[in-house]
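The structures considered in this document are given below.
Nothing in this text is a laboratory measurement; each read-out follows from the coordinates by a stated rule. Please read all numbers here as calculations on a predicted model, not as lab measurements. Cβ atoms are built from the backbone, for glycine too; each structure is taken alone.
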Structure P
């Protein structure tokens with residue numbers, strides 16, 4: 001089935017692209033050079049190249065050969081851009097995309113008009129507002145919404161399934177777009193620095209309050225609703241530790257060889273060497289051990305790898321990925337109390353950048369996902385599933401996996417000036433799979449594309465008894 005789907009997408013990529021009558025002076029040679037640049041980037045900096053060739057069965061060598069021939073016969077830039085965008089869509093990797101130059105800006109406004117209003121600092125922190133919505137269970141008969149101040153950010157409620165009180169809490173996204181008002185309120189109060197920490201601190205507190213409110217209302221099981229959650233940031237590593245009584249271990253992180261991650265490890269080495277100057281006792285032992293590990297990882301990333309044989313169906317002499325650390329930082333797991341107050345705590349374990357509390361909820365746990373659950377939401381789910389800390393219910397997730405670190409490794413195409421974005425890391429599951437394949441639920445719901453909220457809720461309700469039985473008491 002996967003093979004048939006891959007070939008069908010390949011056929012779509014080769015289908016004719018209509019020309020745009022508005023563009024002229026098409027430079028076939030320039031676009032073919034861009035395609036060669038894209039091909040080289042895929043074989044030197046694409047974290048999911050092995051997945052694309054072996055699991056996705058993308059046949060990228062054929063795709064690039066066909067693209068080169070088609071670009072020679074096009075007559076407009078629009079056709080070429082559509083072809084490149086088709087490549088990104090064909091891969092079905094949520095972190096591969098092309099960003100094209102914006103059209104020329106309009107002429108300056110006539111003199112005498114008012115100057116433009118300075119942009120709010122919140123615009124860069126949260127460039128878009130996220131529709132928080134309701135929990136996936138909100139349409140079920142007997143559902144009781146939680147009416148608290150935190151419900152505007154994390155909608156929650158309770159329902160009864162087979163005599164059990166199930167608390168439901170929704171995380172619409174792992175980012176400040178779910179609470180833009182917090183940034184605006186901080187700015188209105190005169191706060192202009194540290195807005196990220198202020199906003200995430202408030203949201204983390206809201207999440208804890210909602211979990212406690214559900215417990216106080218009698219919930220004896222919890223379902224975290226991640227349906228439609230497209231991801232966000234490493235804030236997910238903090239929140240995931242609030243819904244489990246287990247000391248969770250983060251997902252292994254593999255990274256792309258080359259200058260980007262070499263530079264990242266150089267920064268880590270410099271920071272660790274600085275902290276070692278004043279560290280004593282067990283702290284010094286820990287930091288020295290991490291320094292030795294980072295130096296070893298740095299040496300591996302500096303060893304170049306030519307993965308181009310993969311595009312010819314051959315096995316390269318090396319792997320484009322090498323071992324990094326973890327989705328949670330240099331440490332896979334940590335005791336918050338043991339790291340509290342140390343200036344390097346967040347540096348070695350990124351959940352420490354947020355005021356989370358371990359195990360606010362420690363009872364039976366479900367996680368609801370669907371085909372729009374992606375990126376950091378998959379990270380959250382994978383950590384719980386790999387630690388046997390939750391039962392995942394829903395449909396297979398989007399399969400976006402790890403994305404970009406420290407700005408990623410964007411490639412600006414010499415002719416078109418388009419920018420190719422490729423993921424520079426891969427999260428590797430406990431079973432050895434690249435997280436980009438998506439998360440397979442433990443209990444399937446069979447959501448349909450045309451389902452409305454009520455139909456989705458009913459499909460979920462039909463399998464909740466089985467999911468709760470697996471989660472235990």
Structure Q
């Protein structure tokens with residue numbers, strides 16, 4: 001009899017849910033087709049989420065790694081899954097702190113899952129490249145566009161959701177779109193609306209040292225590029241993560257899993273996102289991207305959001321491919337330059353590379369040099385006959401920690417719990433960062449030809465020795 005009741009209960013739990021096959025997590029559960037209610041499937045099937053199928057996850061690295069054809073859509077589903085998994089671990093800790101002030105577990109789970117699903121909904125073509133190269137002119141970014149979409153386009157669906165995959169909300173609970181919008185963007189110092197303190201705690205999960213977002217992209221990007229990053233034990237990281245009165249806390253026994261994750265993420269930056277050919281393609285795109293967007297996106301996305309719906313990687317690549325036959329000289333010239341990128345005819349070759357280490361950063365080295373400053377130094381050391389030589393300096397820098405533990409404020413940072421002494425401190429985190437063998441900045445010199453590699457390499461080495469003895473070597477694409 002007990003077995004029969006258990007089978008009936010399991011059958012009830014599977015009603016109103018569906019499975020999405022996924023190469024990273026095997027299966028992702030979603031709420032699906034419940035009469036009289038909106039579900040996660042309804043949100044996923046909106047044009048705004050489906051649009052992410054046409055925006056690639058890796059803007060330029062996919063031209064370097066042939067299998068990296070995955071999209072922001074797949075990443076968003078994965079982030080939703082990770083968010084839901086963390087909610088199961090963290091809800092009991094939140095309840096101990098906030099008790100009756102905290103909504104039900106299904107509400108908190110669904111809030112995190114929806115924020116994970118929608119965190120990238122505002123991305124434009126070529127993702128962060130679009131933010132950096134074009135959206136800055138409007139003083140906005142993909143996060144603000146995402147918040148706008150949640151409020152203006154997705155809000156009615158969110159308010160109609162009544163459950164998470166684990167069960168129904170309490171009777172009076174309704175998803176607040178403003179809370180979802182709050183979670184997907186780093187809070188500003190002057191926030192117009194006051195949010196409950198438990199929501200501030202949840203926000204730490206979207207902007208900390210490890211987040212739902214970067215857990216998924218590390219696992220997914222490594223899998224899809226075929227790059228071996230070594231083990232990433234995110235389940236151990238999950239198990240030892242908690243909330244305490246002071247904020248987000250990692251048990252000291254999870255430190256090795258954190259180090260493993262940070263090293264894997266750093267490896268992806270050094271070998272995928274900042275791969276010398278990936279950066280070469282980015283340099284080539286910089287020459288044409290802004291002008292291209294002035295033609296294809298001559299409007300403020302927040303003011304004409306419906307026009308933004310069609311602005312995807314697919315749309316851009318189709319349009320620029322047509323420009324080779326355009327009657328407009330401007331479009332025709334841009335079309336020819338885009339053809340070189342799309343056919344992978346690269347303009348820039350890497351002729352020199354220098355890497356700065358975390359140890360040098362710790363010693364206070366000024367690693368974030370401006371490319372133009374480095375370029376002027378190199379020119380000063382070139383032979384007279386090469387003073388007019390065309391070359392480009394690229395400074396790619398990444399810190400495996402989103403915040404610098406030597407200068408960051410105490411608010412909103414990860415704390416470490418020592419189960420032996422029962423003390424909470426940031427000191428173990430500082431010690432961990434000191435021993436991560438991380439490269440946090442890469443200076444490269446690119447030229448259209450390898451003809452003057454030795455001269456450029458020698459001049460670059462001399463220019464950079466003004467900053468000390470650094471690891472440097474010549475390289476080829």
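Structure notes:
- Among P, Q, structure where relative contact order in percent (Cα under 8 Å, 6 or more apart) as derived comes to 20: P
- Highest-scoring label, criterion being mean count of other Cβ atoms within 10 Å over residues 157-164, among P, Q: Q
- Given 21, 52, 24, 3, 0 for P(r) over Cα pairs in 20 Å bins from 0, in percent, calculated: source structure among P, Q: Q
- Winner on mean count of other Cβ atoms within 10 Å over residues 317-324 once structures P, Q are ranked, highest first: P
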